[in-house]
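Each structure below appears as structure tokens.
Since every read-out is calculated from the coordinates, none of them should be taken as a lab result. Since we're looking at a predicted model, the values are computed, not measured. Cβ atoms are built from the backbone, for glycine too; each structure is taken alone.
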Structure 1
Amino acid sequence: MRQVFLKLWLLCGALDAAYATLLTLVRGDGDIGKLWRGVAAGPFGDAASQWGTPGALLGLGVHFAIMAAMVALGLWLARNTPLGEVAPWKAGTLYGIVLYGVMYGIVLHFRFGAPFPNPDQIKLALGLFPHVFFVGLPIFWLVKRTPRPS
């Protein structure tokens, strides 16, 4: 189980981090350091946006800490609830949508005042996409394909 968690944590974390980084570059929203310092600002306050490279690295650490929680909960749900018996594409999609709702509807809304649901349909889709395709689906597909220890 530990090995499955580690694989999923690194896979989901890396996919989501690469997506956020690439999206920042494609949209021309600024430098990558600003993105990751913004993530650090969540738990460490607005001052983190001035912390330079250490702040960006801290933001990446925060990202992977959040991903550890998402993966751990997803693994538990896939192994210990009826959700694990549902087709992986259905369970993973549902889990990703719930994660999106928690992240954007609670965390980002109350910490940064982000609108929820986002009235900009493109931004909503761009935010929902990684929660479903880079977190929810990989968790439920990998758990379904990994034999349980006897």
Structure 2
Amino acid sequence: MAVTKIRKFSSLVLILCTIITLVVLGLFFFGGDDEPYKGEMWNPIYADLLLYWQYILFAGTALATVLLGVWQFISSFKNNPKKGIMGLVVIVLFAALLFLTYAFGSSAPVNVVNAEAQAFNVPFWLKITDMWLYSTYILIALVILAVVAGSVKRITSK
């Protein structure tokens, strides 16, 4: 019964997010240009709406990940403390990954065209950007490795 409720809720959220995303993308691509840049470069009117929607999706995903991770840790720890500790180890390893990729990030200034972007051309934001990029690359590689390892394990176990 609970699986059905979870599946219905997640399907509803997926459909709602997909519809909103399609509407926002339609406005972005077909909503027209901002007048001051006519002829020089493409400056969609609804670029800010697209960015805000991306921020909302990112914040919602991050919040859901943290809350569900904590909830899973608590429920796993009640039933099986060893399994709960392994969940905590994964969270600690992820925090270590973020710390290491931040440490490896470059703080060298970037050549920026406009003055507005200069506010973010400081070591903190440059290292944060590198941290997210490097973490994304590492996590994508780990996902690909897990898929390949799972496929090999499934094939060899038959």
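With helix-only ellipticity at 222 nm (-39500 (n - 2.57) for each DSSP H run of 4 or more, over all residues; to 500) coming out at -27500, pick the structure among 1, 2 it was computed from.
The structure behind it is 2.
Quick one: mean count of other Cβ atoms within 10 Å over residues 70-77 came out at 19.8 when computed from one of 1, 2, so which one is it? Please list the in-between numbers first.
Values: 1: 19.8; 2: 13.8.
The correct label is 1.
Looking at mean projected area of the Cα convex hull in nm², for residues 62-141 alone over structures 1, 2, structure 2 comes out largest. Calculated for structures 1, 2, relative contact order in percent (Cα under 8 Å, 6 or more apart) is largest in 1.
Thinking only about distance in nm of label points 7 Å out along Cα→Cβ at positions 30 and 126, which of 1, 2 has the largest value? Mind showing how you got there, number by number?
Numbers: 1: 1.4; 2: 4.3.
By distance in nm of label points 7 Å out along Cα→Cβ at positions 30 and 126, the leading structure of 1, 2 is 2.
1, 2: which one has semi-axes √(5λ) of the Cα gyration tensor in Å, as calculated, at 37, 25, 17? Mind showing how you got there, number by number?
On the way: 1: 28, 17, 13; 2: 37, 25, 17.
Clearly, the read-out refers to 2.
With mean count of other Cβ atoms within 10 Å over residues 102-109 coming out at 12.2, pick the structure among 1, 2 it was computed from. Considering all the candidates, the number was obtained from 2.
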